[in-house]
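J.: Down below are the structures I want you to see.
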Structure 1
Amino acid sequence: MEAKMDAITHSTKKLRQAVDGFWDTYPPLWRSIQAHIRSLAEEQFQITLEQFHLLRHIRRGRNSVSALAEMRGISRPAVSHSVDLLVTRGLIVRSVDPLDRRHVKLDLSTAGNSLMDTVFGDTRQWMMEKFAALTEDEIEALTGSLESLKRII
């Protein structure tokens with residue numbers, strides 16, 4: 001019985017270490033990635049990080065001001081203003097839904113898709129440069145860990 005309790009305690013400690021390690025790693029990593037994207041979006045494309053996120057969500061199928069506002073947790077007028085700016089810049093196109101003329105559909109323009117391809121491609125390359133410092137075994141372990149996280153979350 002005592003051996004079983006020790007095993008549970010050891011397992012709980014390992015689990016706690018994994019959770020603490022996650023929190024020590026993930027937020028700083030994500031902030032670093034966001035800073036890279038923000039810098040690229042602002043310097044190369046003169047758009048804000050919020051505008052970038054709107055483009056990203058439209059690309060993923062959120063194709064109305066209401067859906068974007070809900071997803072981002074911001075007001076419809078704020079989203080509408082940002083969408084207007086992105087339409088003016090030629091990054092988004094509006095179209096009326098033929099089945100429901102009250103619904104205005106948002107899509108990325110060719111320029112908007114090109115911008116997103118560039119940002120994602122540059123960010124992927126930047127991350128590959130960071131990950132290049134890892135050994136092959138570390139890359140395999142990281143890949144396995146990410147697959148495990150994806151599976152449970």
Structure 2
Amino acid sequence: MFEHVGHANLGSYFKILYDQVKPGGLVMNHGITAKYVDGRQVGQGAGKFIGRYVFPHGELPHLSMAIARMSEQGFEVLDVEGLRLHYARTLEHWSHNLEQRLEQARELVSDKALRIWRVYLAGCAYGFRRNWMNIHQILAVKPLPDGSHHVPWTRDDIYGQ
């Protein structure tokens with residue numbers, strides 16, 4: 001969710017998380033990330049549209065920025081998983097489901113809100129599909145005072161033997 005925090009607040013965000021976790025505890029942070037390290041906006045004016053109508057003041061940090069700020073607060077990053085194509089498919093399903101239920105949606109929100117969300121869902125599905133942005137899950141641990149942790153050394157517990 002760190003896309004809602006803003007670049008300037010990432011350190012504070014991860015410090016709050018760090019302070020809330022017991023030593024040895026895990027944090028799974030899921031967030032939309034920028035394609036470009038220099039923070040360029042998403043193409044075709046999509047970033048401006050999203051900023052104006054959907055998520056004001058949101059900023060997409062690059063994965064390297066998110067990991068750096070997380071590490072600076074004391075977390076040890078254990079794993080990173082990119083889910084861009086999974087999220088593209090999820091957005092495509094959400095968009096399709098909305099289109100199938102437009103009449104029901106019109107009863108719940110204004111025509112303007114409905115138009116915004118139709119464009120947003122379809123546009124984001126397109127953008128993720130074409131690698132304009134990404135989405136990552138970052139698994140980190142707050143080390144124990146001696147620097148150790150109890151996270152398994154292999155993934156055998158996940159995948160079996």
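J.: Where is distance in nm of label points 7 Å out along Cα→Cβ at positions 34 and 66 largest, in which of 1, 2?
T.: For this comparison of distance in nm of label points 7 Å out along Cα→Cβ at positions 34 and 66, the top structure is 1.
J.: If helix-only ellipticity at 222 nm (-39500 (n - 2.57) for each DSSP H run of 4 or more, over all residues; to 500) comes out at -14000 when worked out from the coordinates, which of 1, 2 was used? Walk me through the numbers before you get to the answer.
T.: Working: 1: -25500; 2: -14000.
Derived from the structure labelled 2.
J.: On to the next question. Of the structures labelled 1, 2, one was used to calculate distance in nm of label points 7 Å out along Cα→Cβ at positions 18 and 74, giving 0.7. Name it.
T.: 2
J.: Here is a follow-up. When volume of the Cα convex hull per residue in Å³, for residues 90-137 alone is computed for each of 1, 2, which one produces 78?
T.: That value comes from structure 2.
J.: Upon calculation of distance in nm of label points 7 Å out along Cα→Cβ at positions 50 and 130 from the atomic coordinates, which of the structures 1, 2 produces 1.4? Intermediate results must be reported in sequence, preceding the final value.
T.: Values: 1: 2.5; 2: 1.4.
Traced to structure 2.
J.: Can I ask one more? Starting from the value 16.2: which structure in 1, 2 was mean count of other Cβ atoms within 10 Å over residues 106-113 calculated from? Mind showing how you got there, number by number?
T.: Values: 1: 16.2; 2: 9.9.
Among 1, 2, the structure yielding 16.2 for mean count of other Cβ atoms within 10 Å over residues 106-113 is 1.
J.: Hey, FRET efficiency 1/(1 + (r/R0)^6) of positions 26 and 98 (r between Cβ atoms, R0 = 30 Å, to 0.05) derived from one of 1, 2 reads 0.10; which structure?
T.: Working through the options, I get structure 1.
J.: Then there's this: If we compute relative contact order in percent (Cα under 8 Å, 6 or more apart) for structures 1, 2, which one ends up with the highest value?
T.: On the way: 1: 17; 2: 37.
Max of relative contact order in percent (Cα under 8 Å, 6 or more apart): 2.
J.: Looking at Kirkwood radius over Cα pairs in Å, point out which structure of 1, 2 has the largest value.
T.: 1
J.: Here's another thing I want to ask about it. Out of 1, 2, which has the highest value for distance in nm of label points 7 Å out along Cα→Cβ at positions 42 and 58?
T.: Greatest value across 1, 2: structure 1.
A short reminder: the numbers here are calculations on the coordinates, not readings from a lab. Model, not experiment: these values are computed from the prediction. Cβ atoms are built from the backbone, for glycine too; each structure is taken alone.
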